[in-house]
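A.B. asks: Below you'll find the structures, each written out as structure tokens.
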Structure P
Amino acid sequence: MPACIIDVIEDEPSISRIMEHWITKRWGHTARVFPDGEAFFRNLGTNDEPHLVLSDIMLPGMNGIEILQSIKSSHPHLPVIMISAQAQIDTAVNALKLGASDYFSKPVDFNRLEHAIKTALEVSQLTKEVERLRSAVSETIHFDNIISNDGAMQEVFKLVKKAKDSDITVLIQRESGTGKELIARALHFNGKRASGPFVIMNCAAIPRELLESELFGHERGSFTGAVQRRIGKFEQANMGTLFLDEIGELDPGLQAKLLRVIQSGEFERVGGNETIKSNVRLVTATNRDLRKEVGEGNFREDLYFRLSTFPILIPPLRQRRGDILPLAEHFLRRFAKDANRGKLTFSRNAMKKIYQYPWPGNVRELENAIERAVVLVEGEILTENDLPLIVSSFSSQQSGEVPAPTAFDDTSPVLPLERVKEMALRHALKTTDGNIADAANRLQIGRATFYRMLKKYKIDAH
């Protein structure tokens, strides 16, 4: 454990000296001793802040409980361990309720105290790291940092700002790769639940037989392989937001159970009888037309109306062309920095090709294309030759549909086989509106093979 600053608030000099000896000589930390709370608070904020505080309870002036309350009010993550000459259970319980890390009675067992200090410092460090990461994530998805100059996306942001502090159920719709998860994160991290968990579940990426367990958890022995209790996504997201991507993949039986949870806020784990309550803000997304799915009998109408209370439609990238070049520049800077490539720029022709291409895979396809180009580029200027062939060979005279290798003749260009496979996958996904099972079936390959190929070619199907 690295050396830390430990402040001791103790009015008995003999005990102070013993404390200081153990802290400095035995444990290798720095000790600062204060005879009362007033002296401690005069020093707090004027010199280096302590990493931990040891405070007696019976003190002149402010007592230890008052000191604890004041510390937790101004420095909530500063760990405090309370020490008392009287081993009173009520006092100990009260101190722990007020935020004390631990409670010791005199004479102090210093071996136990050393362990308690180490634990409290580790918890404090982890708490600070969580807060730092949460702050970084929140800053990353702040509205001002979402790249968009297009009026259509500004309308989307207006809707997000109106819904962020509400618990209203939001349904985010439109094509794969348009940034549905980014919008869900913006709803959470800019809203009133930002301090709570943000839990994601992709309904299309989990086998149907395991979806119920993933959502609601399961008890030990509830099915083959359930060797211990598992907490589901609804419990994990308590007091936060649960984002269910590809909600259209749920089968009718699970749709009914999800509707019940939305209506009551209660559920049972698979194989369990205990009723569990969870306070969750639900955000869902799909690239399917759920209204059409309702008409075809594939999706429950009552669940659809509960999910679509506040719909947000994200326009595809081809319908907000003003965002294409700013996004490309953003990805170029980011990937150049990650690859230590210094400052890279686009050639004029590369920018023209990027702007003309319709990007059927939307923002995710653009991101992957720029990442690939940064790996290939030689020098400081990224040209059209560094872009994927499907982008560099596209011209404004072509239709909005991206050509797919469905047929060849003697005049067709010879493409690398790997490129043909990639194009076939993209075409299958586009033709089936992102339906993995249907796309794999049309390509006459298994779903597992399909998923491996998606990963190989860095294609985001959702």
Structure Q
Amino acid sequence: MNAQPGQPIPGLPLPERLTLLPRLRSDALGTFEFLRRRHGPIFRMNLGGGPVVLINHPAWVEEVLFQRAADVKKDEIVQALRLVIGDGLLTSEGDTWRSHRRRIAPSFQRGALEGYAATMVAHTKDAAALHRAGECGDVHHDLMTLTLRIVVSCLFGTDADLSGAGIDLALDQFMHRFVVELRTWRRVAPSAVLWLGRRPYRRAMATFDSCFSTIIAAHRARGTDGDDLLSRLLAARDEDGSGFTDQELRDELLTLLVAGHETTALALTYALAMLARAPDDQARARAEVDGVLGDRDPTAADLSNLPFLRAVVSETLRLYPPAWGTGREVVNPFKLGPWQLQVGDQATVLPWLLHRDPRLWEDAPIFKPERWLDGLEKRLPKGQYFPFGLGPRACVGNHFAMMEMVIVLAVLLRRWRVLPGGPLPKLLAAVTLRPLGPVAIRWEPAR
């Protein structure tokens, strides 16, 4: 006997539907916050393409991302990213995703990451030495440069200047164009109409292809005995003995670059911006680092001994999750609580909303790292706090990212005290949560 279908999910009233896209274009975060307050834990809206169902209930978020993983696939927004980044772990599905995940995951387990710590420290010390007392600059720009160097060294085993090769500019062009297509009439236009406007995509793809083909060819020529991720991927074999093709490597490396470079730089940017405005928290973090490390450099083993610094990172990821939204397209219909999800529905969850919901968090809008010091993360429902995603498609590099963020903050705070250099800019909810302008920080000697 078939189970009874669920209730239809309520939709937005006509006036809100008519103004939705322009409002999202001008202020996506504020619009989503308004809709959550007005319409509650679940509602349906039409943005072009499949109907979007916004879910704001932790238990339902966990069900969609974790328990119902076999009934969903990545949503149409992530599928559109294939145009540039190809079929990496973020965008691939089915057997391709499972095969690639099996081969990539061992390189991101805690034991395999220990060798990366020294590289992270070295690059951060070089970056810290560039600042001057009293200097005020854009910390987001500085950290984008730093994390690009770290990811290139750790993952690709090279000191090649990918910034000089145009990778950072290509990423900016790609992200900007993607938002234009996501938040305007272009979202519903056929690809043939969009072809001319996609020249930034084609330029970005040419830059990515050129850079990565050079790196991959150099690695194949020298063999697979390096300690970097690319060397491990070249040596990795699936159960049938097959390895990665050059095209598959290009797609995975680009995916890891986007995920491991920009998101980490953004989280570090917001962490320093928060610490600059919370001098007591900054002093406490610095005292912890000095007490644990003394005069030596941090290592991977130190992460568990720096609980307050880790709490700073966790609280930053709560308030400013770089991966601010994610979604799944329903491929098999199912009930979610009393509601019915249909095939083609874009089940969308926004960490930005859930991480800041005053019904779920005490002092929700306030930066309070100490909230994480009593084991809070283990007590929370999985669907309430998920900065690295949730379920089988959670970020494969979450341990790498946490280690990098703690190490970078530890090295910088030992040498420098950070102060606000100006107001925080508005935020752009693009593929990632980006600042719309410089994030000004003033650097003063810590001692």
Structure R
Amino acid sequence: MLDVVSLRKDLDAVVKTLERRKQPQPFLDVAAFQSLETQRKTIQVRTEELQAQRNTLSKQIGQLKSKGESADEVMAQVASIKSELDASATALEALQEPLHNLLMGVPNLPQDDVPLGADESGNVELRRWSPKGGDAGLPEPLAFEPKDHVDLGEPLGLDFEMGVKLSGARFAVMRGPVARLHRALAAFMLDTQTEQHGYTECYTPYAVNATSLRGTGQLPKFEEDLFAAIKGGQDGDTTGLGEDNKLYLIPTSEVPLTNFVRDTLLTEADLPMKLTAHTPCFRSEAGSHGRDTRGLIRQHQFDKVEMVQIVHPDQSEAVLQEMTGHAEAILKALELPYRVVLLCTGDMGFGATKTHDLEVWLPAQNTYREISSVSNCHAFQARRLQARFKNAAGKNDWVHTLNGSGLAVGRALVAVLENHQQADGSIHIPMALQPYMGGKTVLR
């Protein structure tokens, strides 16, 4: 959520910055905000006038009583003012809900150094890496025509037909060798993030309440992307059910992990908080019809090892670089070519002020595909969460929140299958994964 004080001080500057996001409709209903502000100012001016009158009359009451004179008439005026002040307070409180609802639909402001662009074509490549080429290295082409992960994975136990049978499109079943490889990837990622990078491993619920999703920005704007789990409803009908009857399957463990600090006042010594979790993630993929219908790239259910940091505001830019490096370390250990791109204003997520995407090379597609997004949200989520800390000056300040994939397990599986395939269809197991695969060096 944006800082309402900044909006009040310089609305034009905020609107101009929002316009850098290059979306077709305005993010902020300026007329509605100005109307609410006009009402608020009118009530506050009247409140201040009434408070001044009450203070003057209270002094008169004291003077009259000290002289032994009746103060009944003046006290009646004070009582009348109190009634009007109570009405003003109620009116101000009533304005908070529409203002809050208005701001909940406004995205974060992009940092000044985020490149201007309308879509992914405006993203800027920062660097690339390949196992043999190192920094700025290009992916080394295979000596044979590469198969995609579907053809490679099916003989190893990757079963899309069973996924459709059990659940429908965009679900998959894994059995045998490929299931073990998937588990090995998740375990390796968790061990790396905890043992090498200092994150605390967490186990979280896979279903959360609406308050948690509002805190991290998925609600109210992106409800169509979520899967709702109904308590007490029938036939999946959510009509008329109160919020207490609805839970949502998590789209990412960023949601529960970041909500650890909701409605919390931390100390400066508590920062940074570094949290990680391996969970399934559930997304309806609304609006993605016809995109990536083959394979594991875009599924309704997929696993991810998430990284979340809750940090001091002065540290968030440095931590963005650090977390990007934590994700890169996984790709390097898996010997996977990748590149890092800085997302432009038109391609950033709703809550981000700056985002680095890591894109892994997929030989069968002859292109890079996203495998991690690492975002700095500044205080955007913290305001929604009411997550603060007491700073060195003894004042309450908003924490900054960051999140990123470390990594998406399914897409890492895709990348390992395609990049480490051999001419006979077997898969070379990267050295980093071999201890997790019982010492095996090849998957057949």
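A.B. asks: One of P, Q, R was used to compute Rg and Dmax of the Cα atoms in Å, and the answer was 22.0, 73. Which one was it?
C.D. replies: Clearly, the read-out refers to Q.
A.B. asks: Assuming 20 is relative contact order in percent (Cα under 8 Å, 6 or more apart) as calculated from a single structure, say which of P, Q, R it is. Working shown, then result.
C.D. replies: Details: P: 11; Q: 27; R: 20.
The structure behind it is R.
A.B. asks: Also, quick follow-up: Suppose you compute Rg/Rh (Cα atoms, Kirkwood Rh), for residues 128-391 alone for every structure in P, Q, R: which one lands on 0.99?
C.D. replies: Values: P: 1.03; Q: 0.99; R: 0.97.
Comparing all candidates, it corresponds to Q.
A.B. asks: Moving on to the next point. I have 68, 47, 26 for Cα extents along the principal axes in Å, for residues 96-279 alone, calculated from one of the structures P, Q, R. Which structure is it? Walk me through the numbers before you get to the answer.
C.D. replies: Values: P: 68, 47, 26; Q: 57, 48, 27; R: 64, 47, 39.
Source structure for this number: P.
Computed from the coordinates by the stated procedures, all read-outs in this text should not be read as laboratory data. Predicted model only: the values in this text are computed from it and were never measured.
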